[in-house]
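Scrolling down, you'll hit the structures one after another.
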Structure P
Amino acid sequence: MLLAEMTVRKARRMRRSIQRIVDERIDEMLDGGPPVDLVTQFAHTVSSTVMCELVGIPRSDPWFRRVTGTLGSQVFGGGASTAEVASEGIGALSDVMDKVVSDRETRLGEDLLSRLIVEQLKEGKVTRQELITTIAILIVAGWETTTNQIALSVLALLENPHLIEELRQDHTRLPAAVEELLRVLSVGDSIALRTATEDIEIGGQVIPAGDGIIPLLAAANHDSAVFPDSRQIDFERQGRQHVAFSYGIHQCVGQNIARLELGIAIGTLLDRVPTLRSVAPLQEIRFRHEGIAFGPEQVLVTW
């Protein structure tokens, strides 16, 4: 249902919108002055706004604050939550999206949500609850992972100023930089959940059919047999061999938009705030290990 809406070509159509969102956020940061929390005041705002606009809920829409407010106030899963808490989080967002769908049915537009209502819901291809839950999960998945990836990427670059200089000298290296940062940081390490459909032997160990499996994507992305000096951030690595977006039919449906968003957010921030630096040393920054995605709790920056 979503794959046709997430192609490379359709993602590229969002370039101007994403650039505007990033520029507006940086304008607000510069006007307010430092220090600024890179997580809540940049990465979170950019990623939540992009996901809402992708669906068809711009900042000017009255529903925008309801949706983003729910994102900031609910727990959607991860090691620190229970099944009940995660269900409650998705339920709260689904309740808001139910109202958004009802509203959109009365004023259909050219946005993703309107197309899904016309092509999927009204044609009877999905139930109303299936549509609402799919959109809610889409927003959460694109918001939390990208928030953490932006924040961690910028933090990693600030800790390696020679990499920032490389990007400033040659902007064409930004796509390769995004791929390498996705590989090294792997914020969605344990999102991929699988069940063995038959006995599988891996490394001399048998995983019985029916067993649940949580493959650790970061372990694959740091496999020294595939990535020599795997902890090293190297923009010269060739190919897109990493599995930060998982692999096969279950790979992230929004990866094209995520790549575009990361490149614009990181590149624009470094260009527009050339003296950007972290307030606290790396060892003092606290990280979230129990959420859906790994990332810093707060990154105070100044310029």
Structure Q
Amino acid sequence: MPWYLYYSCDSGFGHALVQKLDKLGFTVFAGVLNEKGSGAEELRRNCSKRVTVLQMDITDPEQIKDAHSKVVEKVQDKGLWALVNNAGILGFPIDAELIPMMNYKRCMEVNFFGPVGVTKAFLPLLRKAKGRLVNISSMGGGIPMPKMAAYSSAKAALTMFSSIVRQELSKWGVKVSVIQPGGFRTGIAGTSDIWDREEKNILDHLLQEQLRDYGQDYILHQTKFNKSIGGVCNPDLSPVLQDIQHAISAQNPAPFYSPGKMVSLWLHFATICPTSLLDYLVKKVLVLDVFKPRALHVPN
């Protein structure tokens, strides 16, 4: 059975995928952010010996190098059949003007530079096996949605990177797929404590003019809205898992997969419709929160 490498497998898609493929008899390296965390322990407890849990913080080049060495030691000259880049963080959804630069940089570090670094490290093994590269992007990487500037920009960069290496790697026999899920309940939205910390971070970095125009109530309302995000997401991850499985095992995998209700339609529509119409429809259909900044509803 060929070797497969997945991360981040502490929770969400990666965690569920490792367990699914283990039951199907796949041999898997599961990269985790915390090898002593509950997610890693659950994988060791519930999965067979075919699953190897590896410590791999994708923002740490040394951990990527160490994980690569351990994979090479096991696969030797067989190569690696599939690499699935799954790690991602949402950041704090709010107007682009209010997102601190550190949040932009963190989203790019985890959602883009991390997957690129891992891909570069393991591509020689993929080329040797003429294998598969699967990157988990997002519908947000193809559809401009308010308050998602940090997250969606990083995912858009990952989608374009994937499209370019798909062309470059075709001559090596390596096939590249991008998964663009809609809203699924994976834990990426974070906990209530995380939102509270992010709220404080936003308020600490506001200029006085921004605080006056947007108002503290606007940020507090956004925190409340962010905490409710998980409730409107689909708890059934199977559409995403099925698409990933197809991307790594089908003879002719698709370059793009769009699991989720109407995601494929939205992504296609975003590429062909007039910009003004797209903006109108996004505002009317996809934007659930209409709470306005203070200066837009309070008289001067």
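Just so it is clear, none of the values below were taken in a lab; they were calculated from the coordinates. Given the structure is predicted, the values throughout are model-derived calculations rather than measurements. Cβ atoms are built from the backbone, for glycine too; each structure is taken alone.
If Rg/Rh (Cα atoms, Kirkwood Rh) computes to 0.97, which of P, Q did it come from? Derived from the structure labelled P. Can you say which of P, Q returns 26 when relative contact order in percent (Cα under 8 Å, 6 or more apart) is computed? Derived from the structure labelled P. Comparing mean count of other Cβ atoms within 10 Å over residues 254-261 across structures P, Q, the highest figure comes from P. Taking 1.1 as the value of distance in nm of label points 7 Å out along Cα→Cβ at positions 150 and 214 derived from one of the structures shown (P, Q), identify that structure. Corresponding structure: Q.
Given 15.6 as the derived value for mean count of other Cβ atoms within 10 Å over residues 38-45, which of the supplied structures P, Q does it correspond to? For mean count of other Cβ atoms within 10 Å over residues 38-45, the value 15.6 is produced by structure Q. Using the calculated result 18.4 for mean count of other Cβ atoms within 10 Å over residues 118-125, pick out the matching structure from P, Q. Here the read-out was taken from Q.
To which of P, Q does the computed value 10.3 (Kirkwood radius over Cα pairs in Å, for residues 62-101 alone) belong? Mind dumping the intermediate values first?
Values: P: 10.3; Q: 13.7.
It must be structure P, since only it matches.
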